[in-house]
Structure P
Amino acid sequence: MLSQDNNSTFNYGTYNKIREDKNYPFVSPFFLDNSKLNKINKNNELIFNANFESGNLDIAQKYSYCEYDLYIKPDPSTNNNKQGHRVWFYFQIKNAERNQRVILNIVNISKAKMALYRKGATPVVKSDKRPKWVRLPKDTVFLHRSNRHKKNYILSIAFCFDDPDDTYYFAFSFPYTYTQLQNYLKILEEQNFPFLKRSFIGYSIEKKRIDLLTISNIENLSKPRKKKMVCITSRVHPGESPSSYVCEGLINFLVSNDPIAKILRDNLIFKIIPCLNPDGVYHGNYRTCTLGYDLNRNWLNPQINLHPTIYYAKKLILSFKDKEEIDLNIYIDIHAHSTLMNGFIYGNVPDDDENKYNSTLSTISFPTLFNTKAKDFSLNNTIYNKDPVKAGTGRRTLGEILDDNSNCYTLEVSFFFQTDPETNECVPYTIEKCNYKNKYII
């Protein structure tokens, strides 16, 4: 009935084995047990809903009793692109019958030819009674050309609802909401760590908090010598939820009793802005804010009335530039990547030939060290460039403004896979793995 499209330029043989969760808690839609073949009421209507935080589903159309066409709500856009970005989805389904099998077609996904879906990447699912997010098995997700949809690529999910009293949730990746972040920061603040301070640097367009965490031992802050600083931002693209899990894991490590964390707090000041696009996260956008701007293309000249989160973040970071007692050593902006595996970095290249050697050596040192510590880091995917398409990003803008001692990076982590260096298996990322990745950033 459904089959993966094979007209691809990608190499399927390189990563042809995927390590799947053996404890998948839902029933397979491919069963032959006649006792499960209940008589389904063909007039029964599944009830779809995305009217909750970070939810995204525009239209659900019933094609038959066992097939539904689903349309993602496009991001708002400022460039007259009527279709906008259509990648992030997050919705719930209820009113299913026991053992009802359906095909859910994500019809208008704008990155339908994503390489990783061809390699077995899958969305995630949970339910009220099984509240842990898990990845759908690869044999239940199909990227294919659909004759019924004018031979456009669509993403189809085969699923079996096994409990009529349960409510099911499907998402592009593990959701991480604005409320989840606020609850986490509140719990963190209530720990009363002497080395952590939560502060507030401004509001978004919709008056959501832009939080700043400062992590460093008091003794380090009071030392008369010049102090090294690391600035980290995350979640400028709201659909890139893995970046929030990586950032949370980093924070958890820095406030932990790990001996390395203690050394870092003794010698460095960390300034962390966990979410640069709270409005986009709240509304379930993939890339833009409420007003339709890609905030990571507006660092050059952010306007307080249009891009307030970037305006305040840039103002804060540049304030350290002129402080004699501060050496802003590294800036990292955390993202998630939809077409490549593992973690990797985008770095800058020097402008002038005179300091080219020293600047290049300084720039590549951090990714090179990262590669020695993290098994899922890829130097092959790491790129140093001055790509015009990336002009206006935090990495490029701050790299051009700050002095030569400051190295600016974009850290990317795959939405889907890391590769096992020993077996060459594709190992799907989980929330726990994204949290754990933090230790090797610093």
Structure Q
Amino acid sequence: MTSETYDLIVLGAGSAARDAAGRASREHGARVAIVERTRWGGSCPNVACRPTKAYLVAAEQMHDVSRHAAERGIDLPAPSIELARTRAWKTSLIRDQESWVDLLKKAGYGIYPGEATFVDSGTVRVGDELLSAERILIATGGRTAVPLIPGIEQIDWIDHISALELEEVPESLLVVGGGPVGLEFAQIFARFGSRVTVVNHGPQIAARADADAADALRMALEEEGIEIVLNTGVHSFSRANGRVEALVQERTLSVSHVLLASGRTPNVEELGLDRIGVEVTRGGIVVDEHQRTTVDGIWAAGDVATGPMFTPAAQYQARVAIDNMFGDGSRTVDYSALPTTIFTDPELGGVGLTEAEASEQGFHVDVVRHPLRSVTRAQYFGAKYGLYKIVFDSSSRRVLGVHVVSRGASDIVGSLAVALQLGATVDDFASVHHVYPSFSEGVKAAAEQAA
């Protein structure tokens, strides 16, 4: 058994881990060790954000050719998908594992492949090596949660990782869960040619989104032929004649594939956190506003910790943690102007509070809306469903939230985050210049209705 001491040990090699290691090394001259058991680079660039969005681009191209080529005077045969070639293109966009390791080694980090287990609050064991540090950041990420549905052990379900490795388009697909992952994959495979049904426990898809925005997206997806079943779950699974049968309410759905997308579970089992007193809930490792866990000297960031599960949020949390580890410990997280997007077509983007959240927090809430179909740029694509919605305080006129269902919504809400952070009013939104024809002009059009 060999031992080594570092200024910081980072468990995991994903977005939070790499950002933390880089900040600690560059700004504080820290000697950093990174431990990773499965996937150097983490989920986002390897099996989540980057490859998933590649499939969304392919699906959008296929949709636009099918839906709009003829009306635009472009004569093309009906498009078809050869999924094995799409998969190969997707793979070409991803850095390989050897390259990731080489990159991290060149950055000067100690690299330790293997499973980390806590020996005490300042020491972890990785194989035959003991690593010690005064500061440890847990950034081991999460994985697909498997719901407790009778018969689920009898079926070969897929998730966002294995779905990207399919070489043939599913004949039919049942998506369990109507959140970002489920909706994106539902549309991908529907546009590739699958018959798709989404089953969602709650009363709206995209549960954290503004209700009006979620409803607009639902109608857009249903118009494409995606069936969405709300307020229920799958009651049981069984196999029959080489297919999966799912009991949903009193109806039996027969499908070729089932994709699980109803939640995430933190990667903590092998860490031995109970041994050292780190509190863990179903939602992840419990952290405070400084990203500290319940044990001194241990912080957590990213999908393994409680809080928003987005790549930029993971990176942000890591920076907060590092600043507190090596500084005076006073920096706190602030998610009041966190832009988020579901990358369907149209995209559903939001920043700030939903109408319901603003009401719950006691604001004097007013809202204005503008339909996507009234925006010139959207008319080129025949958009029927979508909206621009501004939530504001009627007393101060301050904008509390902006919600957009449109192509390019991610760019719109991302650009507006600084305006919300600086306290812009709905009148500011109405008075500024805008670009025509653009998708973003819908925000100004909505704001003008507040006059």
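Every number in this text was worked out from the coordinates using simple rules, so none of it is lab data. If you're wondering where the values come from, they're calculated on a predicted model, not measured in any experiment. Cβ atoms are built from the backbone, for glycine too; each structure is taken alone.
Quick check: -6500 is what I get for helix-only ellipticity at 222 nm (-39500 (n - 2.57) for each DSSP H run of 4 or more, over all residues; to 500), calculated from one of P, Q. Which structure matches? Considering all the candidates, the number was obtained from P. When FRET efficiency 1/(1 + (r/R0)^6) of positions 78 and 430 (r between Cβ atoms, R0 = 35 Å, to 0.05) is calculated for each of structures P, Q, structure P gives the greatest result. Taking mean count of other Cβ atoms within 10 Å over residues 86-93 as the criterion, the largest value within structures P, Q is that of P. Computed over structures P, Q, mean count of other Cβ atoms within 10 Å over residues 70-77 reaches its largest value in P. As an exercise: P(r) over Cα pairs in 10 Å bins from 0, in percent, calculated from one structure in P, Q, equals 4, 20, 30, 25, 14, 6, 2, 0. Which structure is it? Working through the options, I get structure P. When FRET efficiency 1/(1 + (r/R0)^6) of positions 62 and 110 (r between Cβ atoms, R0 = 35 Å, to 0.05) is computed for each of P, Q, the one that comes out at 0.90 is P.
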